[in-house]
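Any read-out appearing in this document is the output of simple, stated calculations on the displayed coordinates, not a laboratory observation. Bear in mind that the values here come from a model prediction, so they are computed numbers and not experimental data. Cβ atoms are built from the backbone, for glycine too; each structure is taken alone.
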Structure I
Amino acid sequence: MKKHYHPAESRGHANHGWLDSWHSFSFANYYNPDKIQFGALRVLNDDTVDPGRGFGQHPHDNMEIISIPLEGVLSHGDNQGNKGMIRKNDVQVMSAGTGIVHSEMNGSQTDPVKFLQIWVFPNKKDVEPRYQQLTLNPRNRQNKLQQIISPDKNEEGAWIHQDAWFHIGHLEEKISTTYQFRKPDNGVYIFVISGKFNIDGQILNPRDALSVSEIEYFDIVPEETGEILIMEVPLNGFQ
C-alpha cells in the first residue's frame, strides 16, 4: 500500500465572513504546490455558508461538480432551468461540459448550511451540460458503504463522466468493513466527516484524510461511531 496522511489542520483555510471554507487542495487564494490534486480529484472544499448568503451566478466548464450537504439547505439554480433544494442525504451532480452558469445559495434565512464541494476532472471534454439531484436512503449506509457516485447511470447513486466511485458509510464503533478497489490503477482519497477511524494503523479524526493506492482493498475500523467518505478516482493523465 502507498499512503499519505493529510491531517485536518494541514488544509488551506479562508474565512470571508459569510463563507468559512477549508481547502484540501489548492483553490482560489490558497496555493500549495504539494496539494494541487489527487489524480482526477481536483477540489474538495469543506464549506459553511451563512443564512441567506451564497455563491451567486458564476460559470464552469469541463468539470464534474459534486455537492454533498452535511447540514442545512442548499438552494440551486442554473441557466439550464434547473432549480432545487438540497439537504443532508441528497447528492447533487453537475457535468459542466461546454459550459454552465449556476448559483448555490443557503436556502435558509436563519441557519447555516454546511456542504462538501468536490470537483473531478471528466474523462471527456465538451459534453452537453447536465444536472442531477438524488435523495439517498440513509439506512443503506448503516454499518456499510453506500455508493453515491459512479460512472454508470444504471448503478446506485448519481453518475459522472469519469471512472470514479464515491461511497459514504455511517459506521458504528468496532464494526469494521472493507473497501474493494473498482479499478487496480485507481487511487482512493478517504475523508472523515465525523467520528474516528483506523485504516491500516493510521488513526483518522474528523476532517482528516488519507490517500491510498497500489493495493486491492483495505479495512476500515471505526474507533468511534462516525461517517466517512471514500472517493476512488483515476490517478494518471491529469494536469
Structure II
Amino acid sequence: MVTTTGVTALVTGANRGIGRAIAETLLARGARKVYATARRPETLTDLAADPRVVPLRLDLVDGGDIAAAAATAGDVTLLVNNGGSLEFADLLSGDLSAIRSDLDTNYFGTLAVTRAFVPVLRRNGGGAIVNLLSLVALGAVRGMGGYSVSKAAAASMTQAIRAQVSELGISVHGVFPGAVDTDMIRAFDMPKTGPQEVAGAILDGVEAGDEDIFPDAMSRAGRQTWRADPKALERQMASI
C-alpha cells in the first residue's frame, strides 16, 4: 500500500477541480514531490509556488506530451489519472465528434498515460495508480451518454490493468465520485460535495488499499443501490 507522506506523485488535470484538490491534499499530507500537469502549464502558477511542485504540460491526447512527462517524472510512485473531458452529448442525437472527444480523453488518454508510467512505477519498486472514473460508469445519464460510455470503458480498463500489474507491486484504484462541486457540473442544481472532501477520501482509500473508492455521500448511496439492485441504479441515473 502507498502512503502519501514522502510520496512522489503525478496528478493529471491538476489545475482545477478534483485534480487541484488532490495535489493540494498530497502537499498537506507531506508529499515529497508533486508533478502537477495541465494542458496549459501557466494555470498551475500559484500551485507551483510550493517548491515541491513541478508543473508540466500534459495533453492526454498528445503522445509527445505523455512521453515527455514519463521521461521527466522518472521518480513517480503514485500516478493519479484525474484529467478528463465532459461533453454533454447524448448517444442518439449528440455530435459524434463530442462523443469521440470524451472517449479519446477519458479512455484512450488515461490508458496512454498509464502505459507510459507502469514501467516508471515498476523501476521504482512499485506504487499505485488512481483512475478517476464516475458513478455514471455504473449507471448512465442520458444527457451525457458519451461521457458515461467513456467512463464505463475506463472502469473496465482499470480492472484489466489491475490484473496485469498485480504481481508488480502496483495497486490500481478506481474512484467513482458522484456530484462534486467543480466547473464541469456547476450548472446542475443538485447537492454536491466539495472537491477537498473528495480528495481526502480518495487518498484515505488509497492508503487503506481500497480498490474501488466511493468518496462522497452520493456515490456511497449509489454503491449500496448498485450492489442491491443494479437495475435500480440504472433507472435512478437515467432519470437525472
Quick check on the output: 5.3 is distance in nm of label points 7 Å out along Cα→Cβ at positions 62 and 174, derived from one of I, II. Which one produced it?
I
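Comparing mean count of other Cβ atoms within 10 Å over residues 22-29 across I, II, which is largest? Provide the component values of the computation, followed by the final result.
Numbers: I: 18.6; II: 21.8.
Largest one: structure II.
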Identify which of structures I, II gives the largest calculated value of distance in nm of label points 7 Å out along Cα→Cβ at positions 6 and 46.
II
Check the numbers for FRET efficiency 1/(1 + (r/R0)^6) of positions 166 and 198 (r between Cβ atoms, R0 = 25 Å, to 0.05) across I, II and tell me which is largest.
I
Distance in nm of label points 7 Å out along Cα→Cβ at positions 118 and 142 derived as 2.3 - corresponding label from I, II:
I
With helix-only ellipticity at 222 nm (-39500 (n - 2.57) for each DSSP H run of 4 or more, over all residues; to 500) coming out at 0, pick the structure among I, II it was computed from.
I
